[in-house]
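Dropping the structures in below, format is structure tokens.
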Structure 1
Amino acid sequence: MDGGRAKRLIQKAKKEKRDLLLPEAFEVLRAYGIPVADYQVVRRKEKLEKVMEKIGGPFAFKAISSDISHKSDKGGVILNVDHLKKAEEAYDRIRKLNGGDLSVLIQKMILNGKEVILGAKRDPSFGPVVLFGLGGIYVEVLQESSLRLAPINRLEAEEMISELKASAILKGIRGERPLDMKALVENLIRLSQLMIDFPEIEGIDINPVMVLEKGAVAVDARILLTI
């Protein structure tokens, strides 16, 4: 873990009295060993083709703005971009959201695996709390999650996952191959430690994390600070 790198990003945002921007949140996660789907920030349209060749598609185009917290509600996320013309249109649409001032984050879409949610908040009575839940369609159907006080150890992280009714889908059912539970457990532990190390973090929402046969990768993230 690279606590110094995370500290610099968090202190910069706090000094500017704002929450972390999307690429900053991704870099803090990476600093703590939580994998993030490949991405790059683009500020000039002529760079699109080169970036797309480097990352490999299909792509998600995302707005970078402290004023747009729920990006998808504002049209700040465009999915399934698979060729240059569509990429140029997506780039222009996102840039127009804030008078042309927005940078655009281009991210490789993870099309396989299962969606889960990792989160954390700072409870006024109990302190830092870590959350785990299933994502995608399972959020609406089951509406269940597990909570633990941070810091958590490996056994507690494993229990957070196994106590959910639908956690069997991660272990492989109906002929599906089991997913990487060890990577998911590791992400929960590292998220827990991040909350312990930085009391200025009010909350973290990593939604979704894609759990694969090998690895568990963050696709979107918000880190809120006590300003």
Structure 2
Amino acid sequence: MFTARAPSRLLRPVIGSVHRTISTFTLPTSCPSCKAALASSVPACLKCGTISTVPVDVNNYSLLGIPYEPHKFALDEADLQKRFRRAQAACHPDVWTAKGEGKKDVAQDLSSRVNDAYKRLRDPLSRLNYLLELNGVALEATDKLEDEAFLMKILSLRDDIDEATEREDVEATLGETQENIENALEEVTKHVSEGNWAAAKSASVRLKYLEGVRAAGKEWIQENE
């Protein structure tokens, strides 16, 4: 099995070993004080001024009110953004400044967690890595790309960028890279839906290398404008 380590210029930081749990805690949909329907997924009621903390083991899907099943990976980005904005509007610290002692601090914590959840779920690679963490197969610093043919392809794409003298050449490489990324995302969606986390983890490593190529191409264009 090929385990040669790629040159450092190809590598990007990987997430360390973190094993999260899929919480069974259900966030309330109505205010525990006034019983009014909550405007978002977070326990913050602007009608009566009640705001509560959320247990630390509540995962990002639950925090933003997104069903974990059946489509854990293939999220609707517009829906994700809408849920994020609703949650932020309900718990933004500025809204809770004058609503009572200590409430702004609770709002600050909720707002920070909502921001973090949105960032983790918005980007496909970050979302995949989070799902791997939830299912106990987080990427390790020692994980290597084991597909020799794929590694050679990555090296070739990076060489195309490093040796490019014209913008259109870099854009062509980025187009090929984007096609590979889309294929990898389709593969990931399939593995996640089947619960094949080992295969999803391998795909995540490949996807990370492709993202590195895309970042290098964008950097070349920016530096040569």
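Where a number appears in this text, it was derived from the coordinates with a stated rule and is not lab data. In this text, all values refer to a predicted model and were calculated from it rather than measured experimentally.
From which structure (1, 2) was helix-only ellipticity at 222 nm (-39500 (n - 2.57) for each DSSP H run of 4 or more, over all residues; to 500) calculated, if the value obtained is -10000? Derived from 1, not from the others.
With mean projected area of the Cα convex hull in nm² computed over the structures 1, 2, the top value is the one for 2, the highest of the group.
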